[in-house]
Structure I
Amino acid sequence: MCTCNDQTEAVSADISKLEPVLEKYGKTEGSLITILQKAQELFGYLPMDALSHIARRTGVKPAKVLGVATFYTQFRLEPVGRHLIMLCQGTACHVNGAKGIEAAVCEELGVTDGGTAADGLFTLNNVACLGCCSLSPVMMIDGEAYGALTPDKARRVLRDIRNAPAPDTEEAQEA
């Protein structure tokens with residue numbers, strides 16, 4: 001996993017955070033997925049330097065570590081925004097205007113599928129189905145479903161979230 005001359009990660013991950021995970025699972029055969037899951041919980045994604053460290057500490061070949069990390073959709077190699085948008089593209093949503101919702105979200109955030117807004121607040125992911133067909137078209141943000149969307153309603157939802165006080169501000173604590 002050569003990362004020489006790779007300038008895509010501006011800040012290296014604090015690898016020391018991985019030590020308790022590697023102490024617990026590092027010598028257990030078949031624990032690579034668990035280690036990657038725990039690493040992603042720690043960092044919010046899987047930084048390349050963390051993958052390299054996992055390979056060194058577990059003795060698993062770097063190509064296999066990267067292969068597992070890229071094979072499973074649960075793993076992310078890029079940071080995601082504070083709010084993860086899952087936009088349903090299932091049949092019911094498609095028939096009821098999901099493409100128009102996607103266009104509005106993309107325009108509002110300046111992203112495409114899989115992208116993160118420049119301010120780091122939102123990441124957009126199209127998904128096959130959210131299982132909320134009666135709410136179609138629907139998107140889920142941070143586990144909350146927003147249904148019966150129109151392009152304007154989708155934009156309003158995003159603006160409301162963007163304008164809400166951050167959870168660690170005094171305004172949010174008073175609420």
Structure II
Amino acid sequence: MTVRPLSVFPKEVLRQQAETVETFDQDLKLLVDDMIETMRIAPGVGLAAPQIGISKRIIVIEFGDEYDETVPNQLYVLINPEITKKSNASLTGIEGCLSVPGLVGEVERSSAVTVVGQDLEGKKVKFRAQGWLARIFQHEIDHINGVLYTDRAENIWKPDHEESESI
């Protein structure tokens with residue numbers, strides 16, 4: 001596995017609609033392995049391929065339980081993910097981003113989402129997420145659509161200390 005350099009705003013790849021993945025091969029698996037390693041080293045809880053300069057619809061997320069730190073993290077790998085359902089209820093929370101270092105912002109997001117995509121073999125997968133995990137899915141899927149959290153933020157500021165995990 002290789003740690004890849006992060007693309008930082010205003011890199012053009014962060015504003016592009018990422019390309020659909022059509023080939024599910026060893027190269028894809030190696031790219032995903034690199035994304036996981038890069039996310040962990042950064043450190044972050046999610047990473048989209050455009051954040052390492054690759055315009056592909058790939059996201060990785062590693063997250064446990066927002067209320068119980070003893071719950072082990074679960075790794076999610078989604079190829080060509082799409083949000084198919086959002087709750088009417090929303091929550092505002094503080095987000096940061098590996099591609100927008102040094103800033104955080106308040107972002108309103110749906111409190112629950114249903115996400116469909118494909119796994120590394122191209123098989124359909126479906127996840128339902130609530131709370132912080134739903135926020136992470138929305139943040140990462142925004143990345144593959146060329147949207148940054150700063151586009152959705154009500155307030156953006158430079159924190160005096162670490163106020164939020166980078167997504």
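Just so it is clear, none of the values below were taken in a lab; they were calculated from the coordinates. Predicted model only: the values in this text are computed from it and were never measured. Cβ atoms are built from the backbone, for glycine too; each structure is taken alone.
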* Structure fact -> Structures I, II compared on distance in nm of label points 7 Å out along Cα→Cβ at positions 84 and 132: the greatest is II
* To do: State the single structure among I, II that was used to calculate helix-only ellipticity at 222 nm (-39500 (n - 2.57) for each DSSP H run of 4 or more, over all residues; to 500), giving -6000.
  => II
* To do: Assign the value 17, calculated as relative contact order in percent (Cα under 8 Å, 6 or more apart), to the correct structure from I, II.
  => I
* Which entry (I, II) yields the derived value 9, 31, 27, 23, 10, 0 for P(r) over Cα pairs in 10 Å bins from 0, in percent -> I
